[in-house]
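What follows are several structures.
Since every read-out is calculated from the coordinates, none of them should be taken as a lab result. These numbers come from a predicted model, not from an experiment. Cβ atoms are built from the backbone, for glycine too; each structure is taken alone.
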Structure 1
Amino acid sequence: MYRELPVWRSLMYVPVNVEKFVDKAHTRGADVIQLDVEDSVPPAEKANARKLIEKNAARVKRGGADVVVRINQPLSLAVRDIEQAICPDVDGIAVTKASGVSHLQLLDELVSELEQKRGMTVGHTKFITMIETPEAFFKIREITTASSRIIACNIGGEDFALNCNMQPTGDALFYPKQHMVFAASAAGIMPLGFVDSVATFGDWDNFRKMVRRSRDFGFMGAGCIHPGQVTIVNEEYKPSAAEVDYARKVIALDKEAAAAGRGSFALDGKMIDIPIIVRAERLLKRFDAITARESKTLAAMKD
């Protein structure tokens, strides 16, 4: 399945209640600012933190980023978070510890009611489903299709590893993450994440290699916990100039082949047929979407 999706390469976590992070968030160049009211906010601060969502969403959006709010589980906290989060400046909700279809449909119903009451377009608020338990993992196909709001999915590596009694290493998480990529692709949504842990940063050369490898495995974007990760993620989850040139050459030669009545042709010693042509078309479409997003961000930063 293939459908129109937003450009969400880098999704930078920002604790909604930490002023120094909120104040600079719009300057970091992330496609998405994830205002966090979950793990980065201690329990005693959550009530006050959620009251800051609407005001801080408008602030972090100044640089052209979309805004997602990462909410809490259990349901009692999730409902309170959502009641504060549904507003025009919030584009999505990251549903932590998604447990199944009924869980997501219940939240969908609540969000629809709030959008309607607040004069918003019903469906404005998108969902990212976060798979963080083995029970949810075995329902991943159903979870990724539980609501039309769902446009992305990821494996919450640290929590998933904890709940599986394993270490959050790339080797240990490789199978569940790759399976998640398959499920997301089948549902026509974005698989988010890396093949290795997001908690690793500082060795930027190795980080870049890991991000590039992640893109090869089908990931379309990823959460960032450090501003230094954002630039690298944006660059590596964007088609390179060489890839764009090659894709354009494929499309041009395909038109020539079609005019000559041929369905395949050779390029640089390789047979080019329909899957490679479709991949080239998708790559160019994503490149154009990313370029448009970057232009929007640049214009917003100048205002």
Structure 2
Amino acid sequence: MSEPKVQTLQRPDGRRLAWCELGDPTGLPVIYCHGFPSSRHEALLLDPAARALGLRVLAADRPGYGDSDDQPGRTISDWAAEVAALADHLGLARFGLLGVSGGGPYALACVARIPERIAACTLVCPLGPIYEAERMSEMAWPAWLNLTLAQQVPGLTYFAFGGLTAGFLAHWPETLDHLRTLNAPPVDRTELARPGTRAVLNRTVADAMRDGAYGARRDLLLYTRPWGIPLESLSLPIDLWHGEDDGMVPVAHGHWYQAHLPGCRARFVPDEGHYSLPLRHAEAILAGLREAALGPLGQPAI
């Protein structure tokens, strides 16, 4: 598909919040919360399914990613105000919400802070509360190493995603192709070998790293500290999808959410990984979100 037009909204403090529209421009609105380190372009992978199902996907760069300006001192919960501002700007009273991987905590922040605006929420292979030692220990070793360093020695995040490293990855994001497959099951390696998929993922890394990688470095710190989200008191039904062979975010995180989110309706898919699940099951995932947003009578809850 053609490059989606970048659009920006100026926030009260002068920052730009950038987003793009994908899918069906006249369809039911769904706000997409991208993973880590990534950008709005990640949602391109779901564009064909969104068009087929009549969903208007609004994918925004978190502060410090892509074309969104950095927001010093932000928290995960602060994302809810950004999402609400985007919805207000577009005249949306309610909308669906989709959080993928590292975007899961940000979607949950919206459910906690602006539940009246959320018609339905779906999480796909969501990162669990790794500020808890047990959740952290379940991570694959490359992620565990970066996250543990961020938790214990925050200043080292500059070396992980900063300076020369960020500049190098912004220009040559394909150097991460090998890292994605280190703990990937065969099904993920098959999907990652597809040129279109690889191109989108590399584009998101380049977006995340340009202009100093402020968003990525801040997320490394935020993920590893208490999120300030009352997870066990969230009442909105939340659909969760997780591949049982996920080598990036362990399926144990999905089981943790199933046990701790009161309205969690979890589906664990055998023989699927972190990348294959959203790619191979895109229509089923989005169809479930659409059904939840429309309600049992097929009338828009938006």
Legend entry - Per percent of Cα pairs over 23 Å apart, the highest-valued of structures 1, 2: 1
Inset, instruction - Figure out for me which of the structures 1, 2 the number -11500 belongs to, where helix-only ellipticity at 222 nm (-39500 (n - 2.57) for each DSSP H run of 4 or more, over all residues; to 500) was derived from the coordinates. - result: 2
Inset, instruction - Tell me which of 1, 2 gives 1.9 when you compute distance in nm of label points 7 Å out along Cα→Cβ at positions 4 and 292. - result: 2
Inset, instruction - Consider the structures 1, 2: one of them gives 0.95 for FRET efficiency 1/(1 + (r/R0)^6) of positions 84 and 236 (r between Cβ atoms, R0 = 25 Å, to 0.05) as calculated from the coordinates. Say which. - result: 2
Legend entry - Origin of the derived value 1.25 (Cα Rg over 2.2 N^0.38 Å, for residues 76-203 alone; candidates 1, 2): 2
Legend entry - Read-out mean count of other Cβ atoms within 10 Å over residues 36-43, computed value 18.5, structure in 1, 2: 1
Inset, instruction - For the read-out relative contact order in percent (Cα under 8 Å, 6 or more apart), a value of 21 was computed from one structure; give its label from 1, 2. - result: 2
